[in-house]
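Listed after this line are the structures, all set down as structure tokens.
Throughout, read-outs are computed from the coordinates displayed, never taken from laboratory work. Everything quoted here is computed from the prediction, not taken from an experiment. Cβ atoms are built from the backbone, for glycine too; each structure is taken alone.
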Structure I
Amino acid sequence: MNLSELLNRAIGEQASDVFIVAGLPVSFRKNGTIHHISEEKLFPSDTEGFLTEIYEAADNRSLSILSQTGDDDFSFAIKGLSRFRVSAYKQRGALSAVIRIISFDLPDYKELGIPEYVLHLGDQGKGMVLVTGPAGSGKSTTLACVIDQINQHQQKHIITLEDPIEYLHRHSQSIVSQREINVDTESYVNALRAALRQSPDVILLGEMRDYETINVAMTAAETGHLLLSTLHTIGAANTIDRIIDVFPANQQTQIGVQLSTVLSAVVSQQLVPTVDGRMVPAFEIMTVTPAIRNMIRDNKVHQIDGLIYSSTKEDMISMDSSLLSLYKQKLISRDTALTYATNPEMLGRKL
């Protein structure tokens with residue numbers, strides 16, 4: 001089986017990821033579960049053959065980064081088939097890869113279950129909007145839908161900084177400049193600093209990875225731009241703590257004050273299995289109100305969860321309320337709701 005046949009089969013079976021790892025058969029991830037597509041285990045020579053084909057498909061990309069560092073992330077497209085995000089790496093000395101399948105067309109936010117309120121977070125003219133959650137929870141897809149909403153209905157200059165680029169946005173009402181880290185620019189920090197001189201209205205930062213990136217991102221949000229980004233955290237309060245904790249102790253009070261003025265909303269999401277074997281997102285939504293600004297500024301972040309939990313508005317929804325709603329719609333089971341709950345005991349009583 002060559003690369004083209006493998007990827008065609010993966011798309012035909014509606015897989016989300018393809019695993020090419022020596023010592024195992026080629027495997028697909030479907031609805032959160034990994035399946036081997038045959039009994040035939042791959043040898044290092046087999047994985048090297050697949051990796052060579054992948055790099056050729058990616059405009060004959062050089063294998064030098066992978067050879068020297070042991071890791072390489074990039075994306076490529078096959079005409080008429082799909083786009084693919086690749087994380088190539090060495091595993092026990094053998095070349096391996098995980099390929100994420102990305103549709104050419106942006107998915108329909110309604111089919112994905114993204115709330116209307118989340119989609120319209122891009123209507124805000126400035127501030128920081130964060131979409132958080134574990135790896136593979138659909139953060140990039142949610143933000144791509146928000147960017148598409150802006151692109152279709154507003155006249156803005158949108159700059160996306162991604163590693164690698166996933167969804168391609170065609171210019172519509174807006175101008176969309178998409179920059180890939182290590183291809184179009186050296187790093188997130190360099191690209192973000194440059195973006196501030198490129199007359200942006202909206203900046204999408206693929207991930208807030210470290211102190212320096214977060215620092216520049218907060219400056220961008222402070223200077224009147226709308227900044228959208230992601231973090232690998234679950235829950236609004238955890239996200240705020242994570243940002244503040246990145247900074248040295250002597251700066252944390254000042255950063256809390258700064259964050260209280262620039263943060264507009266935090267959306268946390270996780271994918272949960274449905275009763276019919278699909279995956280559906282559950283969302284926690286926190287819109288920053290004057291009360292929450294005060295909590296962040298006064299270092300009372302631990303009180304935020306209680307405020308969200310007691311709210312019934314669409315702009316303030318707890319993860320457990322979202323799970324309860326999915327359960328009432330008969331989309332997920334009681335056990336699933338409790339497994340993914342932030343407060344299983346409280347949710348158990350409601351169920």
Structure II
Amino acid sequence: MNSLDYIVQTTQTLVNIPSPSGFTKKIMEYVRNEAESFGYTCEMSRKGGLIISVKGREKETIGLSAHVDTLGAMVRSIDADGTLRFTMVGGYTMHSVEGSYCKIHTRDGRVYTGTILIKSSSVHSYDDARTMERTDRNMIVRIDEIIESKDDVLALGINSGDYISFDAEFEYTDNGFIKSRHLDDKASVAVLMGLLKEISEKKLNPSKNIKILISNYEEVGFGASWIPEEITEIIAVDMGAIGDDLNGSEFKVSICAKDSTGPYDYDMTGKLIDLAKENDIEYVVDIFPHYGSDVSAALRGGNNIRGALIGQGVHSSHGMERTHIKGLENTLKLLKAYMDLK
């Protein structure tokens with residue numbers, strides 16, 4: 001299987017493993033097993049992140065990061081009629097999840113299906129179905145079980161603090177589009193896995209030692225707040241935002257010069273731009289006005305590093321997302337160029 005086919009297949013696998021921020025043990029096990037199958041050494045951080053080591057030709061160690069945690073929710077309370085109230089995990093609009101299928105994950109390992117709805121869920125029944133404000137106070141989860149009361153729900157093992165994951169609805173079109181929830185940032189994790197696969201199979205070595213950090217709390221702001229001390233610079237591989245007054249494209253890799261947390265390292269960003277030009281990689285340089293990354297978290301955590309941000313363009317981020325295989329390919333090419341593989 002070639003690298004791009006593997007990346008698409010891995011993306012499909014990853015988006016279908018539920019992993020809202022902090023609920024990531026199962027998906028970390030999958031990524032770890034995949035990396036170890038290519039012959040790489042892995043270790044876990046105390047807060048549940050994964051560190052994958054790749055030997056280089058020189059002594060310096062640089063980092064790459066991506067995150068497996070996604071948007072989701074958590075049960076806040078149970079209403080008398082057996083529907084669930086929830087609190088958000090990560091930042092999204094209620095419009096983007098209304099009507100979505102979901103899963104409720106109990107502390108003892110049981111999983112139930114459900115649907116996220118506005119309280120006034122039918123125009124046939126409620127005068128305010130169209131006008132009710134879409135806030136978490138007005139949203140519920142309808143559970144697919146025979147229940148009539150709060151006690152019935154408690155009897156299922158569901159309680160406050162249980163995670164709720166959103167179904168991905170993955171689709172890969174004949175003309176190369178990948179449509180799914182959670183492409184942020186599981187598509188980037190798949191790109192890094194594709195990179196590892198290629199390095200292993202072709203017996204390549206990067207110019208510098210690489211630590212690949214797979215973080216598990218990025219969507220709530222502190223994904224890679226701690227990184228191994230030997231890392232001197234790190235590239236966050238995340239999504240490229242697309243929208244009003246932005247340059248991003250689903251077919252290109254975005255190189256972010258600045259997001260809402262501040263500018264990225266000038267020299268690293270310049271080097272990425274030069275490499276894209278030299279290697280005929282389709283790219284854009286962009287500013288993301290409502291965005292933070294693993295690098296942002298690492299810098300806020302006091303790490304003495306330089307940092308940059310790249311990623312394939314993703315349309316409708318934090319909603320029903322879409323990218324294209326060309327965007328994944330250009331992101332992979334830029335990473336390979338940066339690592340100086342031989």
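The figures follow:
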| read-out | value |
| --- | --- |
| Among I, II, structure where distance in nm of label points 7 Å out along Cα→Cβ at positions 61 and 117 as derived comes to 3.8 | I |
| Identity of the structure behind -8000 (criterion: helix-only ellipticity at 222 nm (-39500 (n - 2.57) for each DSSP H run of 4 or more, over all residues; to 500), calculated), options I, II | II |
| Among I, II, structure where distance in nm of label points 7 Å out along Cα→Cβ at positions 109 and 285 as derived comes to 5.3 | II |
| Distance in nm of label points 7 Å out along Cα→Cβ at positions 205 and 221 derived as 0.8 - corresponding label from I, II | I |
| Comparison of I, II - label where distance in nm of label points 7 Å out along Cα→Cβ at positions 45 and 125 is highest | I |
| Structure responsible for 24, with relative contact order in percent (Cα under 8 Å, 6 or more apart) calculated and labels I, II on offer | II |
| Read-out semi-axes √(5λ) of the Cα gyration tensor in Å, computed value 37, 21, 18, structure in I, II | II |
| Top of I, II by mean count of other Cβ atoms within 10 Å over residues 213-220, largest first | II |
| Comparison of I, II - label where percent of Cα pairs over 25 Å apart, for residues 13-148 alone is highest | II |
